[in-house]
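I've put the structures underneath this note.
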Structure 1
Amino acid sequence: MSAFPHAHYLKGAHKPSQFVADLGREVAFAGRSNSGKSSAINAIVQRHGLAKTSKTPGLTQLINFFELEDGVRLVDLPGYGYAKVPRPLREHWRGLLDTYFRERNSLAALFLIMDARRPMSETDWQMLAFARACGRAAHLLLTKADKLSRNEAASTLARVRREVGEQATAQLFSATKKTGVDEARKALRRYLAAKEPGDGGAVAGPD
């Protein structure tokens, strides 16, 4: 049984005028093109294939809106940091994301997805800055944690938490092993239920 049995794709937006109506609440998911973002979304929602996965990085080229429940959405942002994407397209994405973060009143929080083996790249910090600038909470998923030993994973999580401080909460995650899936789902529901944008409270990941 899916955690969101009525979850479905709404539309993809190439420009701000194509965004869905700015009503209700939504949480955005962002991450580098090889971070496992689509797999994380599918694991959290418990819906195989909701977000399209591919062995080719950079598949998500639009801002994709999914309705989880009435008036509640998940937003899949374009993957970033993929060198083969042409510069004009990268610049277009940056402008599109800037408009989304600045003008989207229904945005409650950002889930920032990153490979636990290579966390907090320059572009990850830029995305965190987007969220901070518009006063939105951020929750970090350190994916592919199963690729690290227990000690390596714990050390990485501790380091990331130190680096981001109060800017974001963080947790370990593995779509393959289901590590941290329940915790991430609880965080998502908490942000979607919060009364004010960004008012999700501190949601700590698993130790």
Structure 2
Amino acid sequence: MKRKQTALFVVIGLLFWTMTGFASSYHLRKQGMQNAPVLLYVFSSLSCSHCAVFHQRVLPVLLERFVQTNQVQLIQVDMPATAKDLYATAIGRCLEERFYQPYVRLVFQQQRSWAYAHDFQQRLLQYANDVGADLNAVKTCMKDEFLINKIIGQRDNLSKLYKVRSLPSVVVVKQGSSRLIKGTDVSAITEQIQNIVESK
């Protein structure tokens, strides 16, 4: 009887986990065709001013030119540098997929408002609420210590693997080879990515 009850609780827990979007909170956010021939890792921090410029000016171009044409799958790597940054990142991971991109855009747009505020938690939760998220589900997800450790682990492992030392940075991976691209120059970044995409 106890085994049946335990199994039932596990099933209910997994169902709740999936419905609230928690199941994807451990994974990096991705955009584009799953089997795209090229992977494009975007390393950025929500409190980084240069990263805000990148997401507002460069990212839309990369999405239109490479992701929407199925040439590249874009993977966003969270690189939190402060406690505030980590909190903002965790909220983003706790959102359903459909709310994630609007939340990130809003957080970057309002960066100066929350990054130096004492009530940054309330402000960031308000941004999540503004894009339509269920705050009760978000707050429950935020209690997951493993999520925080997962975010930090991904940050450390991928930045070490691709030798990322400054933000924002883009790493283009094709057929096992990778190239690191830095900065926010749209023309320079798109040209280098295009060259890699077209290379044999």
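Please treat every number below as a calculation from the coordinates, not as lab data. Keep in mind it's a predicted model, so treat the numbers as computed, not measured. Cβ atoms are built from the backbone, for glycine too; each structure is taken alone.
Descriptive notes on the structure:
- Structure responsible for 1.7, with distance in nm of label points 7 Å out along Cα→Cβ at positions 48 and 64 calculated and labels 1, 2 on offer: 1
- Identity of the structure behind 28 (criterion: relative contact order in percent (Cα under 8 Å, 6 or more apart), calculated), options 1, 2: 2
- Structure (1, 2) behind the derived value 0.95 of FRET efficiency 1/(1 + (r/R0)^6) of positions 96 and 112 (r between Cβ atoms, R0 = 30 Å, to 0.05): 1
- Identity of the structure behind -10000 (criterion: helix-only ellipticity at 222 nm (-39500 (n - 2.57) for each DSSP H run of 4 or more, over all residues; to 500), calculated), options 1, 2: 1
- Each of 1, 2 could give semi-axes √(5λ) of the Cα gyration tensor in Å, for residues 72-143 alone, but the derived value 17, 15, 12 comes from 2.
- Entry that produces 0.93 once Rg/Rh (Cα atoms, Kirkwood Rh) is calculated, selected from 1, 2: 1
- The maximum of distance in nm of label points 7 Å out along Cα→Cβ at positions 80 and 136 over structures 1, 2, that is, the highest value, falls on 2.
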